[in-house]
Structure formats: C-alpha cells, structure tokens
Structure 1
Amino acid sequence: MNSPTSELKKILAAIDSRDEKTFAALVDLKPLMDVGYDEATDVLAENCAKFHELYPKDLFFKFGSRILRFYNDKFRGVHLGLINKIIAAYFDGSFRDAKNFSETPIKFLAAELKNLLDAIHADFGDENISGNSATLNVKMVGDNSEYGKMIGTLNFVLEFAKRGDEVKTLGGKKFDATSSNWRLVKIKNVEELVPPILDIAETYWPSSWDLGIKI
C-alpha cells in the first residue's frame, strides 16, 4: 500500500506541475484550512501580548486577545476565501498576469506563492502509522535566493487519513480496499509554526498592502 511519504511526494509533484485535480484528490483542503485557521487564531490570541511586544507597529495585536478573536471570527470567511482565491490563481496559471499588489492583489499574491514554492525543497522525516491515521515529519528548507532565505527552515508535522481501508460490498461481493491512498487532512503542529511564519509575514508584508482585499 502507498505510504504517507509516497503520497506527499505526489502532492508536491502536483503542486509543482499545477495539477489541481491530483492535488484535490490527495489533500482534504477545506478541513485542513478550517482547523488550521482556528488553531492559529487560538495561538495568536493566547500570545497576543507577547506578539504586540515583538511587533508594536502591527495594530492586529494592539487591542488585545478579545478583539483579535472577534476580528478573526468576523472575517473568517473572507480570510479563508482569500486563501482559496490565491490557490486557484496559482493552479489556473492566472498568476502570470499579475501586475502589482494594488492592481491585481490575488494574482500578485499567487505569483509570490509561486516564487516561494520555487525556493524551497522538502526533507522527509519520521513516518508513524497507527491504524487509519498517520503522521509524517517534513522539513521545508529554503534555498539561497531571497525568497529561500526568507523562509529559512519550517518543520511540519502532517496528519494523513487512510481512505477505503474498511471491507466494503460491491455488487454483493466483498472486497478489501487496502490499496487505497492516504489523504492529507491536517497540520498537527500549528502552534509551533505560528511564531516563525508570523515573523516571516511581519518582515515580508509591507504596511502599504491594504488587507481589505475585495474578493
């Protein structure tokens, strides 16, 4: 049976070739994003005072954890919609038509995503399988380009779920679908990833970029 490591290699190949169909088959994107967003909001709120000290010019942390949670909850659909628009613009190739952030914000950010993806590679670590679920440690390492240096090294713990492991009935005949693929369903270490990714964002995201993107 295919391993989570082999499936992740397929996912990365699909991203590289912009094969959206394969990517969608191997990544359960909606719950992955939904859970990741909510967990990231928790980390940001719980560490709001600390992040305000680190980034005093960022108004996002100025008014405290309660306002931060209210803001992220209120604009949850907008933020997740923005991410989906960027991913779509990457896969359909419309990022090639990007001009600048103010004129084509979605395409511009998708083009920046392409630059980031081109500047990193994956080092695969430990894989642990327990029944119908598995985790895989992956280190994303930037190259010597400007974008690669900005990313540095990010350590992910990814969770996969097995599809079709149970014995099913097809036309009255039982079969065992143990050869089914694993599917990426969650980033398990969001709490560890928020601080380094936030630091990248604070360095990278110019104050002139209006967050009120119309999507």
Structure 2
Amino acid sequence: MDPKNPPPSPKRDFLFIDESGDAGSFSAYYILGLIHVTDVSLKELNLHLGALRYFGSVKRELKSSRITPEQREQLRRILAHAHQNCFVRASAVYVSKNEYRGIYLKSYHDQSADPVHFQNLMLRRLLEHHFATFKPQSQEVELVVDRFFRSESLEIKMRHYLRSDKHGRLPGFLHITQADSRYVELLQVADWIAGAVKEHFFTHKERRTADLFHHINVVKILD
C-alpha cells in the first residue's frame, strides 16, 4: 500500500455467509463461514480470484469439497495477502452437536427441535462474533447469505430476526439477501472458509491448516 496514494474510503461493506453441515441431526457439526469486504477491497480480491481461475483452469464453483490441495493452498495465500494489504476479514462459528447445550438443535421435555430457528440463531451468533472484532468500514452494510432458507416466508423471518437487534451488537443492514453461490463467487469463498473449519476440527484433523486460522476469526458455540 502506497502511503502517498491511499486507497479511497469505502462506500459500502459486503458480508457473504455460507454453511457446512445441517441444522438437524444428519451431520456431527454445523458451521457458518463469513468473508467481509468493502467495495474497495472487493476489486483487489476479485483480481486474485480471477487469476486463480484463469491460471488454474478453474471452471466450476470453488466449493470446499471439490477444490484440489493446490487450489486450497492458493486460496489460503489469497486470503492471507488480502488480509494484510486491504480490508478483507474472515470469521466462522462452529457447533459440535454432541457438545452443544443450547436451544433449538435438539428436542427436550420443554422444547422441540427447530432447525430454522437454530440457523437464525447461529447467523446472529456469527455476526455478533464478527462485529465484536471487526467494525464496518462505511455507513452502508450489505449482507448476502447462501440460499439455505427455502421459502420467501423463511427468508423474511431471517431478515426480521437479524434486524431486531435490541442489544445494539449488529449494524443496521442496508440489504439482507439470499443468493445462489453458483453465480456469487464470494459465497464460494465463504463456503471454503466453512469447509476449512470443518476439515480442521472434524473431518481432516491430520491436515496442516493451523496457519490458516491466523486469518479466520473462529469460535466454538457451546450454548
């Protein structure tokens, strides 16, 4: 970064969120990954991702379950470089279901399992965790979530829940939208972040990924 020619001030923040695992009983975990950029840093990040696609002949989605070890390492380097040279920040939360003591995941004598409420609660916990460390860089914050709420009514409930912030822990979101990761590349990066957390804590603990977590702000949710 040239101190004589500082980058322009951001006019909008963008947050992209994707999940790994399910909100029911199918998987042993539930993970949400987030990447936070601005309109300024998005341009630089897109240059690196475009180079990855072009020189690596990547034609499919950058899904964590599909990328090669070489592509995984390139993404790690891109995230590390962006984190150091512009405003690109990543966070994640994860639940180990056999240790989770909170509400909505399982049925108890006084409550029923509710996957939708559980997803909404984890979204809020992720955003609270992220904004406790990283502040918005502009007055306009836009949130894009991968399309895992399957109906418009559920999407509306999600928006209302995230906007109802009586404790003042979240910014006022300009837009909250769902999108398909097939045409939103930063959702694919959020999926890779969630997938990296899954591999590190659950499925591939033997892989050497600890250095990646210098650039991903991760917390385990217990209740």
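Coordinate-derived values only; no laboratory data. Everything quoted here is computed from the prediction, not taken from an experiment. Cβ atoms are built from the backbone, for glycine too; each structure is taken alone.
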When Cα extents along the principal axes in Å is computed for each of 1, 2, which one produces 62, 41, 29? 2
Please state which of the structures 1, 2 yields -15500 when helix-only ellipticity at 222 nm (-39500 (n - 2.57) for each DSSP H run of 4 or more, over all residues; to 500) is computed from it. 1
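To test your reading of the models, identify which of 1, 2 gives 1.4 for distance in nm of label points 7 Å out along Cα→Cβ at positions 21 and 205 when calculated.
Values: 1: 3.5; 2: 1.4.
Label of the originating structure: 2.
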Which of 1, 2 yields 1.3 [distance in nm of label points 7 Å out along Cα→Cβ at positions 125 and 141, calculated]: 1
Relative contact order in percent (Cα under 8 Å, 6 or more apart) - highest-scoring structure of 1, 2: 2
For 25.0 (mean count of other Cβ atoms within 10 Å over residues 13-20, calculated) the corresponding structure among 1, 2: 2
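Looking at distance in nm of label points 7 Å out along Cα→Cβ at positions 85 and 109, point out which structure of 1, 2 has the largest value.
Numbers: 1: 0.7; 2: 6.0.
The maximum falls on structure 2.
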